[in-house]
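Trainee: Please go over the structures that come below.
Here, each number is a calculation from the coordinates, and none is a lab measurement. These numbers were taken from a predicted model, which means no experiment stands behind them. Cβ atoms are built from the backbone, for glycine too; each structure is taken alone.
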Structure I
Amino acid sequence: MKKTNKFTILGAGLAGLSTSFHLGHESCIIYEAKPYYGGLIYSDFCSGFTWDMGPHISFTKNEYVRSIFEESVNQEFEEYEVHVNNFFKGYWIDHPAQCNLYQLPEPLRTKCLDSFLYSRFQETQLTNPRSYQDWLYQAFGPVFADVFPAAYTRKYWTTDPVNLGVDWIGPRVYYPDIEDVKNGFKGPLGHNTYYVTKVRYPSQGGFISFARKLADGAQIICNKTLQTINFRTRKLGFSDGTQIGYDILVSSIPLPTLIMCSVDAPAEIHEAASILRCTNLLLVNIAASHERKRNNHWIYVYDEDKLSTRISFTEGFSPNNAPYETTGIQVEVYGSAYSPLPKDYKDVIYKVQLELIEMGLLESREAVISVHVRYIPWANVIFDHNRQSALDKINSFLDSIGVIRAGRFAEWKYLWTDDSLLSGQRAAEQCLHHLYT
């Protein structure tokens, strides 16, 4: 067994890279289970197509993060306003749908407005929603809430909104003004109410290119899957049989993985880790021999009889992401312990293609140039009611033994890319505090 540099980092995703960058790469070593760095912002390249791990774009207003991304691509990035749409039973509805009720069919259109107004004008307002369902009913009224966000919740979060808390929402779901909904019932608002407006994306090389500055010079050892960790003796054991000692440890890998690998964490901490839930994701990447059929960057699909949950177009993010006069259609299909993913990938591919044809996004199955499926075991944290108490126990334990966490799944939070980068920066500050105290 040998000791490495001052700081040992598990995971070379954005948060892990950021931690090493802010500490100084010469003082860090990163162990990554995959053969590449980047985590969820990794980009695949296949036959002229660029495929990200889902529709990644940068809409941060943080100037520091923006500068790192700019320098990573030598100022070569696309910048544009996004066009997002919703599909519901054959109807196309601008996003967010709650502000574009005029595009709904009657009588649903009027029912949504009446329900919304009743919810907002009732004498007793719900001030402390106990669940996401309570929040949705207050925000939109039961009719719209049940038909749209509740249905999407069951597809994207894989459970009913009554099973979710509300601390994750923030700006992610738009709580509309009364006048916006009333005016959006009559016709187009004339202004955007979506939290994502102008975005940036690398001109070349996929979204992973925004991490070049962070990764340049990093000491990353790939194909190192953590198998055991002894917090008392500060030893890491990997699946290739090697053992490494550490002084100060930063984990950016999922909390359940870290705890389940522990040989000395208390039983109650192992039990708490087993309670944490996340979604799994199948990305169905379809290259087709025709141009994009709609001028949308991504589309939300509310129909619960469809596997497709969100659909994006790789050439929409940068024209260099696909060959001329072709389209790269990426379809997200979600599962979890609450609602497992289909096991037959061939059946998933077949059904998804039929759904795209029905929606008019794919001309025919004969237009498909290639298709491949990528499985992502850690997609999104599920903010169910069991999460916070379990997380508090785990965090208290890890704090007591000096293990620092950075990133979405290490902190078990809803972090965007800028949040993850800044999480790594905070982890670096914690490391220095540990080192000098």
Structure II
Amino acid sequence: MGRRARPKPLPTEELVADIVDLAHDGRGVARREDGKVVFIHGALPGERVRYRLAKITRSADEGTASAVEVASKDRVEPRCKHFGVCGGCVLQHLAPAAQIAFKQKQLLDALLRIGGVVPEQIAAPIIGEIWGYRRRARLGVKQVLKKGGVLVGFREREARFLAPIESCVVLDQRVGLQLRALAQVLDGLSIAAEVPQIEVACAGHVALVIRVLRDPDAADRSALRAFAIDHDFDLYLQSGSRAELEALASPRSLRYSPDGGTAELEFGPMDFVQINSDVSQQMVRQALQWLAPQPGAKVLELFAGLGNFTLPLAALGAQVTAVEGAAELVAKGRANLQRNGFDANFVQADLFAPDAQAAWLREPFESVLLDPPRSGAREMLPLIARQRPQRIVYISCHPATLARDAGELVNTHGYRLTRVGALDMFPHTAHVESMALFELPHE
């Protein structure tokens, strides 16, 4: 058996490239004279940059910009001092309006390329606050003695190591400005090497869930409790399964309004809620506007979660059947509706392996609202289409699966894609969320 050839060492000299586009992950795209593509971190369309190669493959090269010789008019100074090292944000060097244009382009390109569909109308993007917007996050924790002790934050760009960051400008600032203090208190624990992550949930107050691989001793608990009281945080320990949380400081209810009204949803510190409160509320209001349910209208909501759309739909007088796969979320969804004085038919069902004969699928619905995960809603589309609802609003967190599903709804089931628009749920990242409206053709 022959030896595997060693990879050739990367050239050390700087190269020069003209950037022609942005890739889906926010890297600049250049083409060499021989036509080979180069993806370059930190480069923007219209720029000429100097860069160093980081990787060479048969199909494309990868590099990082070392200097900008001709800057784009859309280039701005990143606010975060950790930009370029931390992998959390990749577009802070691009002006916010240009970020939105990039995301709209990604969305429309995917719809055409993957789904073979063109929307009849492009809706104005939904935008919100671009700093301190994250109310949910998972922070990595690692004791690295060579870097001074415990690190708290996000992973380095394209690496498994935690970036040594002191603050985060996109995280709720009650937490984002306290990363150093949080790292210091963890570094003083006897179990400092056995804390892998922290879940962050912010509403009226902040809740932190510290994952521990070994039980903290009395001194550890005292230090954590004092830290929580000093910063007005609710603090939990998670040592076993997701549901096994131990409250170290007096726990309070986390609540938020899904649409900006007075009705609120209660959620736990480990529950999924949309990252961006402002954009999420605008998203819910737009979805209701696009669905336009009349009082008494029958609406099917799939991937309902805690009731982010269910509660506002019920408040409008719609008869909602809300379907969710997780039993815990179904129970919380029902409780949330009852707490606010409304009612909906909450059903637990596997929407990735649906039962075509299920009772909730035998009722006619005038409209459908879908809010699936990244994998999309392909398994449900034939069952939805056979009901022939007049309107389908599809909330997407992945353009490729939306495009795939849009192609089926339009090209197989005869719907029109009448409207689509981007939701800037994650400013400064390349992540694209969107909303699409499908309607039956007029008879």
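Trainee: When FRET efficiency 1/(1 + (r/R0)^6) of positions 106 and 362 (r between Cβ atoms, R0 = 30 Å, to 0.05) is computed for each of I, II, which one produces 0.50?
Mentor: On the way: I: 0.50; II: 0.20.
Matching structure: I.
Trainee: From I, II, which structure was semi-axes √(5λ) of the Cα gyration tensor in Å = 38, 33, 19 calculated on?
Mentor: It must be structure II, since only it matches.
Trainee: For the read-out P(r) over Cα pairs in 10 Å bins from 0, in percent, for residues 186-417 alone, a value of 7, 28, 30, 19, 11, 4, 0 was computed from one structure; give its label from I, II.
Mentor: II
Trainee: Next question, about the same structure. Could you tell me which structure in I, II was used to calculate helix-only ellipticity at 222 nm (-39500 (n - 2.57) for each DSSP H run of 4 or more, over all residues; to 500) as -6500?
Mentor: Numbers: I: -9000; II: -6500.
The read-out comes from structure II.
Trainee: For structures I, II, which has the highest computed value of distance in nm of label points 7 Å out along Cα→Cβ at positions 18 and 298?
Mentor: Greatest value across I, II: structure II.
Trainee: Among I, II, considering only FRET efficiency 1/(1 + (r/R0)^6) of positions 154 and 234 (r between Cβ atoms, R0 = 35 Å, to 0.05), which has the greatest calculated value? It would help to have the intermediate numbers written out before the result.
Mentor: On the way: I: 0.20; II: 0.95.
Comparing I, II, the top value of FRET efficiency 1/(1 + (r/R0)^6) of positions 154 and 234 (r between Cβ atoms, R0 = 35 Å, to 0.05) belongs to II.
Trainee: A further question follows. Hey, relative contact order in percent (Cα under 8 Å, 6 or more apart) derived from one of I, II reads 14; which structure?
Mentor: On the way: I: 25; II: 14.
Only one of I, II returns 14 for relative contact order in percent (Cα under 8 Å, 6 or more apart), namely II.
Trainee: Out of I, II, choose the structure whose coordinates give distance in nm of label points 7 Å out along Cα→Cβ at positions 122 and 146 equal to 4.8 when calculated.
Mentor: II
Trainee: Where is distance in nm of label points 7 Å out along Cα→Cβ at positions 178 and 210 largest, in which of I, II?
Mentor: I
Trainee: Once distance in nm of label points 7 Å out along Cα→Cβ at positions 138 and 354 is calculated for every structure in I, II, which label goes with the largest value?
Mentor: Result for distance in nm of label points 7 Å out along Cα→Cβ at positions 138 and 354 over I, II: largest is I.
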